[in-house]
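Engineer: Structures follow.
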Structure 1
Amino acid sequence: MSSIKEVFRVLSDVARVLPVTLAKQPASDDPVSIALVFEATVARQPDSNMIVFEGREITWGNFNELANTLAYALMDRGVKRDDCVAVIMENRIEMLACIIALQKIGAIAGMVNPGLVGAQLAHCINVTKSVKCLAGEEIFSSVMDVRTDLDMEDKDILWVADLRESSAPEPMEDIMAHLAQYPTTNLEDTNTILAGATGFYIFTSGTTGMPKAAKVGQRRLLAAGGAFSKAGVRAKPSDRIYLCLPLFHGTGFICGVNSAIFSGASMFLRRKFSASAFWPEIQKYQCTIFFYVGELCRYLVTQPPCPEEKNNPLTRVFGNGLRPDVWVEFKTRFGIERVCEFYGSSEGNVSFFNAFNKDKTIGFCPGTILLVEYDIEQDEIVLDQNGKYIQVESGKPGLLLAEIDDRYRFDGYTDSAASESKTLRNVLKPGDAWFNTGDLITEVDVGFAMGKPHYQFVDRIGDTFRWRSENVSTNEVGEILNANDQVEIANVYGVDVPAAEGKAGMASLALKPGCIFDPAEFSAYVTANLPAFAQPVFVRIQPDMTTTGTFKLVKGELRKQAFHLDQLGDDTVYVQLPRSSHYELLDQALYESIRDGVAGY
């Protein structure tokens, strides 16, 4: 009997996934966009709940009116189609309204991390050629700190009220205070936005330089929304999505909010994740779907049992980075029926997703991919004696390359040189082009999906690592540390920390001649110039730096030695403990607490 049920389940999965996977994407000149999909959902259910947030509730119809007034207000201030407007605020209703308003205009939302400060923040606003900046009251001081570095006038920085504990400084405008004078009706121009247009810029940490602005086109938003909502979480208007991921990230908006827009499901929106509040809120607001990153799932399974986790309404989860060693416990302890892990990147041209609910896999990829040999120690692709790429054997990790074609386009970055650096050409045949993901994955034997094998994520390569659910560019952090008055050169890399997700940042510093390391000055500099997730956890002081023959900093041995006191020789190491903003000497007692996994990371 169970085998018959399994056959029907698989057939049901295929029936759901196949139409979505094979659906023809719109042509670039088709008049279709995420704004039109949103307006169609509003028309179907204007009086249904759309968002629950901090005691407030708003219907689809009322939210649409708010977004429309914002769109008219922005156009009245000069914003037009294809302009970029930086959006910088925490998760809240007004942030979503700003983003949807820009989509209705056909403008581009520059999704800036509200945790950024200093040079990184100014760079993100300027590199997108933003004509305006929608800056939240809650982070406005950070924008004020860099206003003289911005390529816009002060009046172009629009203050978006939050709790109204302060007011907009002159000459910045409190834009929300002026919305009553504008129409609440849909914009006629929204009907002419084309599928080939750019909807968002989402920032990604690359291996060199400052954050890169990856283009996210309307075609991609439409394809993701359809696939993830229908074949992923199988969302319906009766569902409620628990959404605590930052909306400036792809998983938060492209996956989470997009699934609500396509399905009509409501959202419980939270500024930030809280492990202790999670299950009480799931129960109180009857949330049935949760969008995650793997670190959040690990936090939940390490919490002591609570009454609210029993018989909870949560049945489907969707996200990325759920570790195989956490997967089964998370699923069984909390009674989760469906885990839809996916793999993708803000700038990537393909994605994988676990539409068939297989354990411990990122799923299958409808596009054409290659796994090629990669030398981790030398940090380079391995070529054969004829200079050709070597495909790995089934079951072995390889560097993931994705073919760029008409269906799986690589929209690239605002920086064309950065786009070209991620493109490999003439890989299998003259004239072909492949996107280099920078990630290692491996095929796993859990069956095929429509002729495609399933895969498992292995690791990132090179100079980018993941910490606190964020991608950290070691070169980007290194460039900022190099500007410190004490530092001659900084070598940044990621290291494993027991009982912590991802890799913690570690910086080896060679100091300028005659300098003695001043941890207080360095702490203040790091806090002022780097967001919390990018601040190195460990700082190693070295007399000099080792480089390769091509003057590339050597990191392999440093990664192995990490912060282990018995492997550092005469070098000293400083540590930034959890919830601290200053560096202190790593002594034996602190080291043992970190080694034993009880330091709180």
Structure 2
Amino acid sequence: MPGFDWKEKYKDKISNAAAAMKFIEPGNSIFIGTGCGQPQHLVNTLVEHSKHIYDAHIIHLLTMGTAPYVDEKFREKFKMNSFFVAENVRSALEKGIGDYTPIFLSEIPHEFERGRIPIDVALISVSVPDASGLCSLGVSVDIVKSAAANARYVIAQVNARMPRTLGNSFIHINDIDALVPCDEDIIEAVIPEPNAVLCRIGQNIARLVEDGSTIECGIGRIPQALAEFLKGKKDLGIHTEMFGDWIIDLIECGAITCSKKSLNRGKIVASFCMGSRRLYDYIDNNPFFEFYPTEYVNDPQVISQHDKMIGINVGLEIDLTGQVCSDSLGYRFYSGIGGQVDFIRGSARSRGGKPIIAIPSTAKNGSISRIVPHLTEGAGVVTTRGDVHYVVTEYGVAYLHGKSIRQRVLSLVNIAHPKFRKQLIQAAKAQNYVYADQIELNTEETPYPEELEKYDVLNDGTEIFFRPIKPTDDPALSEMLYSLSSSSVQMRYMTHTVNFPHKDVQQLTNIDYRQDVSIVGIVPGAAGEQIIAIAQYYLDPKSQAAEVAFLVQDEWQKKGMGTLLLAYLTQIAKQRGVKKFYAKVLANNKPMLTIFNNSGFNVKTEFDGQIYSVMYDLTEPQKQE
């Protein structure tokens, strides 16, 4: 407030950093503030004035500044223990300097409170105190608030450049033992522009996000890529452990309003943020943002109370059964458990919630697959088979929850990089995860034709998603085939009874996309996508003539589905140079004959007393209606 001299009012608390280090004794546990809120001046002073310190234990979650205490020359003075392996301590851990504690982020404050992880001194950053003696923890509330509350001594660097964030983000002067005035720039986390792969992942995730959803999404290139595809959404809410600059554009374009949130309606809720000075200025005294401690933000029960909660987290690799490793590369600890499981479980229990694991299909410039037959030796499971729901790569979305191992394998292979799919199927066969007769396509040479996906509308206004069939469709296709009435079976297969064993169904779902085309009609179902129609043509490459066949589930007949499917197959065939369509139709299948006759082509028929042979030339101009 204007004219308020905090240094005068609280002068009995003010100290320089070197003098404040007197609170630290040999063997103490020292907590260091999180992320971009790391008190850099205090950390540097701690190391510079450490003559009297031996065997001190440094504890932190994630720090973005320097970590001089992990230098080999300070080994006798400082032992480091981190709940998350950031870049500044990664190499030290690899050398055996320091420890990593794997723990759910939501549970860390309870360990402080119970004394299982004792804290003697907390080094934190705060904003300038107000006349009431309240300092904001600024960009990092997370576990800092609990650490300060449970420390014997609190040393706070008072930084005028620290934004004053609102919510449950304040600490009172009476709870601080030493105020160290030192203004310095808040650490900035600059995120590189996402590449094409990450943009494709972002686009695939965005398709899962409904208007009115509440989102958890952190920092990094995937959130940044996703944000571009969320700009057309409406009334999104945010409940997330952290966020970056991506949030600003979504607020300013009107996508984020928080007006439909189940809790903290009208507010963005987070526990810390990492970004640029633009972000820090944006959140300063901004009532749209409320920062809360981790024990609230990451509580799965709190998370689950948000309707349509979307939890988006990343993985390093995933095996074919759905086990996700997110904190290590083999034996090498690379990051941490963080809040992944908190939000996976909270989102799973949300009404309409979607827990998502986002992962590029490959690593090391495409030389290795991140979808693997088994996790790398030494790799740890963060998200279990039982917890995993949606997995998203640049090649699509796999839904695994409640699925069998065989279904999981096929779904994950379908979103793996095409050059690794065949060997993944072979590995699955070796473990008897899939049937021995599972077809192995060379999908690198015949990639899934995503450009053939489209939406259309039936006569009754129902929206249908048309797309090429996938190898993972055999359970849904089998379910559709067995749901057909005997009359529908007779019309298509010209017999009253037909079995649909796996070996036959997979012939329909595993096709050479270059030569043959099979389009399925999709509507949402309880178990995911429900197939309600299929249209196929099989090409004779010598004559460039293709046999056409259609099948529509009984309850979806007489709605214009067949007309839409024939028109779409015709469009695809003409683009691919197919010259003729032909089909065989039972005499009593009047609806199918009508569809062909209304195609706009000069249809020729031959009748043998039971079956019409239908043929027409695609190279001729269509009649205009």
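Laboratory data are not the source of any read-out in this text; all were calculated from the coordinates shown. No experiment lies behind these values; they were computed from the predicted model shown. Cβ atoms are built from the backbone, for glycine too; each structure is taken alone.
Engineer: For mean count of other Cβ atoms within 10 Å over residues 66-73, find whichever of 1, 2 sits highest and give me its label.
Structural biologist: Working: 1: 22.9; 2: 16.5.
With respect to mean count of other Cβ atoms within 10 Å over residues 66-73, the highest-scoring structure among 1, 2 is 1.
Engineer: Work out the source of 32.0 here, i.e. which of 1, 2 gives that when mean projected area of the Cα convex hull in nm² is computed.
Structural biologist: Value 32.0 for mean projected area of the Cα convex hull in nm² corresponds to 2 out of 1, 2.
Engineer: Rank structures 1, 2 by FRET efficiency 1/(1 + (r/R0)^6) of positions 314 and 394 (r between Cβ atoms, R0 = 41 Å, to 0.05) and report only the one at the top, that is, the highest.
Structural biologist: Largest value of FRET efficiency 1/(1 + (r/R0)^6) of positions 314 and 394 (r between Cβ atoms, R0 = 41 Å, to 0.05): 2.
Engineer: So mean count of other Cβ atoms within 10 Å over residues 194-201, computed for just one structure, reads 18.4; which one of 1, 2 is that?
Structural biologist: 2
Engineer: Work out the source of 2.0 here, i.e. which of 1, 2 gives that when distance in nm of label points 7 Å out along Cα→Cβ at positions 554 and 586 is computed.
Structural biologist: The read-out comes from structure 1.
Engineer: Going by distance in nm of label points 7 Å out along Cα→Cβ at positions 482 and 514, which of structures 1, 2 comes out largest?
Structural biologist: Top value of distance in nm of label points 7 Å out along Cα→Cβ at positions 482 and 514 goes to structure 2.
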